[in-house]
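These are the structures, in structure tokens.
Every number in this text was worked out from the coordinates using simple rules, so none of it is lab data. What you see is a predicted model, and the numbers here were worked out from it, not measured in a lab. Cβ atoms are built from the backbone, for glycine too; each structure is taken alone.
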Structure 1
Amino acid sequence: MTFILIVVFLIVYAGLSIYVGLKGYFVFNNLLPFFNQYIYWTLFGIISISIILAQVGKNFMPELMSKIFQIVGSYWIAAFEYLLMIYALVDIVRLVVRHQHKIVNKPASLAFNVLILVFVGILLIYGMYHAKDTKIAKYNLNIDKKAGELKKLNVVMVSDIHLGEIIDKNRLEKMVAKVNELKPDVVLLAGDMIDNRIEPFEKNDMGQQFLNIKSKYGVYGVLGNHELFGGNINAVEMAYKNAGIKCLVDEVTKVENSFYIVGRNDSSSRVNGQSRKTLEELLKDADKNLPIIVMDHQPNNLKEGKLNGIDIQFSGHTHIDK
């Protein structure tokens, strides 16, 4: 089943990449007619599969080459998503207009395609610049339950840092400083802390920075889709343990006999042939009179939490802070 899903994904990705590639070729062929089409498609093909090459070839290609593919692939995926959405929307509008008016204007089409490429380029530059900023969203929430001797709890949740070749140890150090400024009672890491490959995390001793987090009741984490896609789950869990992070994979822990933290295995785990427990299974022995906090990297099927009496769910994945 996993093999079939991978094959289907690759076929769909190849088709969508060719669609985007044809749009780019239209621009290059008209602006740079001397640019050889075979060179274009070779370069485009390498760029479009660079993220896959970085992952598949990490064990046999030179480290520098793997790093280059990882960086190029990371930026390409962002560009690819924007281009695909914009081109698809434009083509739908264009089909409607052509159906009604039968108008084809090649110069205007070329100018519009150039504008799209420039716009996406600006978005990437904007994203690179503002990715360095740490966004903090504050919420005041009330839970109508007793929590032992606790009257309030300052929870700091962090997700989707994607530590690796692009997000480095220096950025992590600044993040840890921000976390400590907030004086947390407990810190929750809601997945995708590592961006696919664990090697940069280990090589640059990033785990040491997590040990600098000052949290009254500790640091807890769950796996995200990127950690799972990286493949070396045992190494990730060990790295988190060494970094002072209690990684909860379909586990429940009671903190200070006052509240529960539930860490769910990410829904993408099924791609690796794994399954994950339901909330009902995880909470069968829990005292639901106490507050129940759930960490689930992807915010899917939120009704399940409501049906099983959870009080707060922390998720990431969408890269939206509100």
Structure 2
Amino acid sequence: MDEIYSLVEKFPEKIKDSYETEVLRSNKNFEGIVFVGMGGNYIAGLVLKEILRKEISVEVCQSSEILLDYKTLVILTSYSGNTKEVVDIFDKLKDRGNILVVTSGGELLKKAKKKKVKLIKIPSDIHQRFTFAECFFPILKYLENSGMIKSKKKIVKRIVMTLKKNKKIIEEDAIQLAFRLKNENPLFYASQYFYPAAYRMQTAIEEDVKIICHANKITELFHNELEALPASYFFPVLILDKKEIQPFVKQVKFFKKHIKDFYEIGYGKYSKEERMFLIFYFVDFLGYHLSRLKDTDIGETPLSDKIKKM
């Protein structure tokens, strides 16, 4: 468990190191991006889409039915390199010349080297539960180097500094919520920009704590899902951006008035980019401490490991 805690608390350093990794660049001009990945890599695509929304079009998918042209960069991500869906898509698109592969090894690495496609090779000795920084930030650097987006050097520096500065309070907040969730099943609702953080919370808690939870956008809460909450055993957790929820202020007030208990994640004084990764840091501390309270094997995924081999 101490090893896992060390991995959690080193998130800021992992971001810094991953962003400073030397990566190649593309000499081609691409007008958009299709990001392909499963699990944690899928979340990386969702984050990329929100952070780059005003700079370049990013579509995130998990399907082999990709509609694209040669002006679209296809980013195929799989930490293990053996994710079946991603390997299958590589086989389908391998001769197009507009692929970037991000992996640590496996079949995807072998195939990428054989076809001599653009490749970001990440370390293969990372705990698979904690690979987000290594999979995400080199991609950001690649897009910068290729002139597809503006430099994010200052933003990344602020993110790292903000996480380090707030480590103590983030962990304290996570411990408090862990105690409130000990006998609950959480629901995570976010405004548009922070939906990737809500989905990250769902997948992390399911994997760390071994309980079913759910994530969705706040707008969906105001429709059919709201009807189910009063009679359910779920505990809502909100991640809201003031500007994004401005059109829904009345609905949010109505929700807060009619639900007996909920938790709202703060850190709203920081920029959106900083807040996104503050929440990611919070999520990992929450998973760690909630796992300890419920005595689950954090970092162990025996069923997922078996099904991936089928």
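For which of the structures 1, 2 does the calculation of FRET efficiency 1/(1 + (r/R0)^6) of positions 78 and 222 (r between Cβ atoms, R0 = 25 Å, to 0.05) return 0.10?
Checking each candidate, the match is 2.
If you rank structures 1, 2 by FRET efficiency 1/(1 + (r/R0)^6) of positions 238 and 278 (r between Cβ atoms, R0 = 30 Å, to 0.05), which sits at the top with the largest value?
2
Suppose you compute FRET efficiency 1/(1 + (r/R0)^6) of positions 22 and 174 (r between Cβ atoms, R0 = 35 Å, to 0.05) for every structure in 1, 2: which one lands on 0.55?
Of the structures listed, the value fits 2.
Please state which of the structures 1, 2 yields 31 when percent of Cα pairs over 16 Å apart, for residues 62-117 alone is computed from it.
The structure behind it is 2.
For which of 1, 2 does semi-axes √(5λ) of the Cα gyration tensor in Å, calculated from the coordinates, equal 42, 23, 20?
Answer by label: 1.
Any idea which of 1, 2 comes out highest on relative contact order in percent (Cα under 8 Å, 6 or more apart)?
For this comparison of relative contact order in percent (Cα under 8 Å, 6 or more apart), the top structure is 2.
Given a value of 2.8 for distance in nm of label points 7 Å out along Cα→Cβ at positions 38 and 94, point me to the structure among 1, 2 it was derived from.
The read-out comes from structure 1.
A value of 0.30 was computed for FRET efficiency 1/(1 + (r/R0)^6) of positions 14 and 182 (r between Cβ atoms, R0 = 25 Å, to 0.05); which of 1, 2 is the source structure?
The value was obtained from structure 2.
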